[in-house]
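Read-outs throughout are calculated quantities, based only on the coordinates presented, and are distinct from any laboratory measurement. Values in this document were obtained by computation on a predicted structure and should not be read as measured data. Cβ atoms are built from the backbone, for glycine too; each structure is taken alone.
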Structure I
Amino acid sequence: MKIKGSTNIVGLIGHPVEHSFSPPMHNAAFDALNMDYAYVAFDVNPNDLKSAIEGAESLNIKGFNVTIPHKVDVMQYLDDLDEVARLIGAVNTIDFKNLKGYNTDGIGAVKAIEEVTSIKNKNVVVAGAGGASRAISFYIAKYGAESLTILNRNEAKAESLASDVSDSGLIGEVAYDSINAIGNYMEGADVLIDTTPLGMHPNISDEPIVKADMMDEDLVVFDAVYNPNETVLIKEAIKANAKPVYGIKMLLYQGAESFKIWTGKTAPVDVMEKALRNTLNLE
C-alpha cells in the first residue's frame, strides 16, 4: 500500500484500539482491489469524541468504524441514522458523505449464519442481552425469524430487550427467560446464538452454556467470540455433529458491510477472511 496525497482515509475509533483486527482486514481488501484507500486505528478518549468527529469531517476522512466505548455516545454527533441502527441504539459504522450512522454487527452475524442456513421461519435462541445481542436480535427479527427467545443471567435485561424487539413490529413472537433455563429451549431451537463473553481468551476453559448432549445434528450454533476461533461452545457443537458458525465470520461480514457503505463496492470477502485468519494465526 502506498500512501499518496490523494489517498482516502477510513479508520476505527475506540478506546483502546491497538488489538483491533480491522486494519489488516480492510487494507488487504483495498490492496486487492487496487483502491487508493488506507485504514487506520485511532485511540479516542471519550472526552474527545465530539472533537474527533468534527476533526474527521474537517480532514475529509471518508468513514469510521466505531467500537467500545463510543457506539452509543457517537450518535448525538451524527446527522442521520440508518433505521436499524436507530432501533438498536448503537452505531458501529459512520459514513461521512452524509454523516450517517449504521450498525453492521447484526448483519455480520446474520450473514455468517446464512452461510449455513436461512434465518427465515427459524426458531432462534439468543444467549445474552448486551450490545451484541441487541444488534443481532433486531437483525434476526428483520430477516424473518419465526420466533426469538432471549436468555440472560439478569432476566430484567432480557425482558427489556425482548420488549424493544417486539415493539419494532419486525417479528411476531419474542420471549425471554433466565439463561439458567436454556435447557428448556434447546429442543425447539433451530439456531443458537451465544453473545456472552463465555470462553473468550484467556478464559478458554469456561463451562459452555450448552453441552453436546443437549444439541441435535440440525442445530446451528453461532458463537460471537472469535478468540479463540474454536470456543468451548463450538467444540460442543462439533462433538454433537451440529452445525458450527465461527465468530470470525461475524467480524468478517460486518467489515464487508462497512466497506460497501464507504466505497459503494462489494468487498472481496475471501481476501478479507484470509487477512483475518493470518492475523489470528489460524493458517
Structure II
Amino acid sequence: MRWLVTGANGMLGQDLVALLNERGHEVTAVDRAELDITDPEAVTGAVAGYDVVANVAAYTAVDAAEEHEDAAFTVNAVGPQLLARAARLAGARIVQISTDYVFAGDGTSPYAEDAPIAPRSAYGRTKAAGEWAVRAENPDHLIVRTAWLYGAKGGCFPKTIARVAAEKGGLDVIDDQVGQPTWTVDLADLVERLVAANAPSGTYHGTSSGQTSWHGFAQAAVATAGLDPQIVRPTTSDVYVRPAPRPAYSVLGHDALTAAGIEPIGDWAQRWQQAGASVLAG
C-alpha cells in the first residue's frame, strides 16, 4: 500500500514512517520543506497516486495559538481540507490526527467519539475545524483523536520531568488534570491497523486505556529514570496559569474501535513500562 505521510519529521510522524516501512508499505515522508499543505496546487500534485494520506502535520503551539489563531487555522483546518479534497480526487483514504482539545474537558466519564465538541482554546477550535473539513471533503476518512503523546523522537513531558527532577532533586506537578499518556509508537500501530482492517470511515480515539494525572505520569517517569517518585510533589493547575485553558478531563472512550473489531491501545501504565527506558534515552 502506498502511503503519503505529512508532518513526517515530528515525534509521531517519525514513528509512523518507521512502522509503515517495517510492515512493508511504500512510504513517502514529507514535512514543511517538501510540501506546504496549505498550497492547493502543491497538495493536489503531491497526493496523486497514493492509497492513503496520513496527515500528522499540525500547529501544536497551544499557547501561541491564542494570539495567532489565524495561523493555527491555516495549518489545522485549511491544510486538512486541501489534503482531504486531493485524496478524494485521487481515490485515497485520508487519516487525520486530531486531539482531545476539541472537547470542553469538564467531563466525568470517558468522552465518546460522538460526544458534542466544545473546544475552549484556539488550538481546539482550529483542530475541530480540521475535523469538520475532512468529513466534508472526503467520505473515505479516519479521524483519530489522541492526547498526552510522548515518544523517543522528540521533546515530551516525561523527558522534561526526568531531566528537571535529576537537576533539582524534586519538583511540583499538577494533579487536577487527568488523561491518558499515549506512546507515539502505539498510536502509529493503531493507525496502521485501522487502515489494514479497512475500518469504517469515522472518528476513533487513539489513546491508551486507563487514566492518570500529570502528577501520576510524572512519578512514573521519575521512577523509570531511577529516582524516588516521592520527589514529585502534587500541586494544582491554579499555580501554573497559561494563556490557553487546558482540559481538566481528557479521558477518551474507545467504543468505536471495539465496534470495528480493532483492539484499543493497552493500559497507559503497562505501555509506559514497555516504552519508558527507550523514550528517556531518546
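Give the label, chosen from I, II, of the structure having the highest value of mean count of other Cβ atoms within 10 Å over residues 101-108. Walk me through the numbers before you get to the answer.
Details: I: 26.5; II: 19.8.
Comparing I, II by mean count of other Cβ atoms within 10 Å over residues 101-108, the maximum is at I.
If Rg and Dmax of the Cα atoms in Å comes out at 18.8, 60 when worked out from the coordinates, which of I, II was used?
I
Using FRET efficiency 1/(1 + (r/R0)^6) of positions 109 and 125 (r between Cβ atoms, R0 = 25 Å, to 0.05) for the comparison, can you identify which of I, II gives the largest number? Don't jump to the answer; show the numbers that get you there.
Details: I: 0.95; II: 0.55.
Sorting by FRET efficiency 1/(1 + (r/R0)^6) of positions 109 and 125 (r between Cβ atoms, R0 = 25 Å, to 0.05) in descending order puts I first.
Taking Kirkwood radius over Cα pairs in Å, for residues 133-236 alone for each of I, II, which is largest? Walk me through the intermediate numbers first.
Values: I: 14.3; II: 15.4.
Answer by largest value of Kirkwood radius over Cα pairs in Å, for residues 133-236 alone: II.
When FRET efficiency 1/(1 + (r/R0)^6) of positions 21 and 61 (r between Cβ atoms, R0 = 25 Å, to 0.05) is compared over structures I, II, which one is greatest?
The maximum falls on structure I.
For FRET efficiency 1/(1 + (r/R0)^6) of positions 13 and 141 (r between Cβ atoms, R0 = 30 Å, to 0.05), find whichever of I, II sits highest and give me its label.
Max of FRET efficiency 1/(1 + (r/R0)^6) of positions 13 and 141 (r between Cβ atoms, R0 = 30 Å, to 0.05): II.
Out of I, II, choose the structure whose coordinates give FRET efficiency 1/(1 + (r/R0)^6) of positions 45 and 117 (r between Cβ atoms, R0 = 41 Å, to 0.05) equal to 0.45 when calculated.
Only structure I yields this read-out.
Among I, II, considering only relative contact order in percent (Cα under 8 Å, 6 or more apart), which has the greatest calculated value? It would help to have the intermediate numbers written out before the result.
Values: I: 16; II: 20.
Largest value of relative contact order in percent (Cα under 8 Å, 6 or more apart): II.
Could you figure out which one of I, II the value 2.3 for distance in nm of label points 7 Å out along Cα→Cβ at positions 5 and 221 was computed from?
This value belongs to structure II.
A value of 4.5 was computed for distance in nm of label points 7 Å out along Cα→Cβ at positions 37 and 181; which of I, II is the source structure? Show your work: numbers first, answer last.
Working: I: 4.5; II: 2.7.
Answer by label: I.
Output the label of whichever structure in I, II has the greatest value of distance in nm of label points 7 Å out along Cα→Cβ at positions 69 and 149. The partial results should precede the final answer.
Details: I: 3.5; II: 2.4.
Going through I, II one by one, distance in nm of label points 7 Å out along Cα→Cβ at positions 69 and 149 is largest in I.
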